[in-house]
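Rule-based calculations on the coordinates, nothing more; no lab input. Since we're looking at a predicted model, the values are computed, not measured. Cβ atoms are built from the backbone, for glycine too; each structure is taken alone.
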Structure 1
Amino acid sequence: MNVQELIELIEGRLLTTNQNHLDMEIKGGFGADLMSDVLTSIEPEAVLLTGLCNPQVVRTATLADVSAIVLVRGKMVPSETIELANQEGIPLISSEKGMFELCAILYNAGLPSFEKPLPNADCGCY
C-alpha cells in the first residue's frame, strides 16, 4: 500500500506539503504512544499510528525509518511538528478515527503488523 492509498483508506488528511511522497510504499503498521516502544519495536518502512503530536514523534520516526505518521483522533498538531515532518520528508497524516479502529482497518486491508518482539521481554512490568 502506498501513502495515497493509506490516506484514502483511513479517510485521512495530509498535513505536510510534499506531494512527492504519496507513492512511497508502506509495508506494515505499528501503533504506539510511547516513543521508547517505537524505537525498540518498530520495523522500518512502517506507518506509525500515534496519539502524540509533538515534534518528538517526527524525530523518533526519523530514527526508526518510519514511512509515514498517522495522528489519531483528529489531534491538533503544532506547526513545529508539521514543519519538522516537512524537513524530514515524512508524510504526516491526521485521521478522526481512533487508534484501535485504524489498526483494524489497516490490518483488514492486508497491512501486516511491523511490531517486532522485544529482545528482553522482562521489563519489570506487573
Structure 2
Amino acid sequence: MPEKHLFEYAVIRVVPRVEREEFLNVGVILLCASQGFLQTKYELDENRLRTIFPDLDLQELRERLCAFEKVCAGRKEGGPIGHLGTASRFRWLTANRSTIVQTSAVHPGLCCNPQETLDRLMQELVR
C-alpha cells in the first residue's frame, strides 16, 4: 500500500464585495509539507463571474491569483514571502483577509499523491 502523507488545503474564493459576504469558488491551494508540495490551481469562468458580479475587474482578479501562484512557487518571483519556507507561505496565503481573493478555512487530509489530490479537490469544489 502506498505511503500516505498529511496534506492541508483551502478553497480560493472570489469575494467582490466583502460586506455582502457573497463568493464564488475559483480554485484550491494545497500544501503537503512532507513532499515539499505547495501549489494552487484555479479556473475563472468569466461568464459565471460576470453574471453574478457584473462590475468585477477580471484583470485585477487574474493579477491577484497570479500572485498566489508566484508565492507558491517561492524564490524571487514570490517577493519577500516567496523566501519563506513552504508551510509559512501556505499560512500567509490562507490567512484571513478582507479582499477580493480570500480562502476558506484550512482542512486536513491524507493523500498518496498531492498533485492528484489537488486535481480531485479542484473538480469536486470548483468545477
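Among 1, 2, considering only mean count of other Cβ atoms within 10 Å over residues 22-29, which has the greatest calculated value?
Working: 1: 16.4; 2: 20.5.
Largest calculated value belongs to 2.
Of the structures 1, 2, report the one carrying the highest value of Rg/Rh (Cα atoms, Kirkwood Rh).
Numbers: 1: 0.95; 2: 0.98.
Answer by largest value of Rg/Rh (Cα atoms, Kirkwood Rh): 2.
1, 2: which one has relative contact order in percent (Cα under 8 Å, 6 or more apart), as calculated, at 31? Computed on structure 1.
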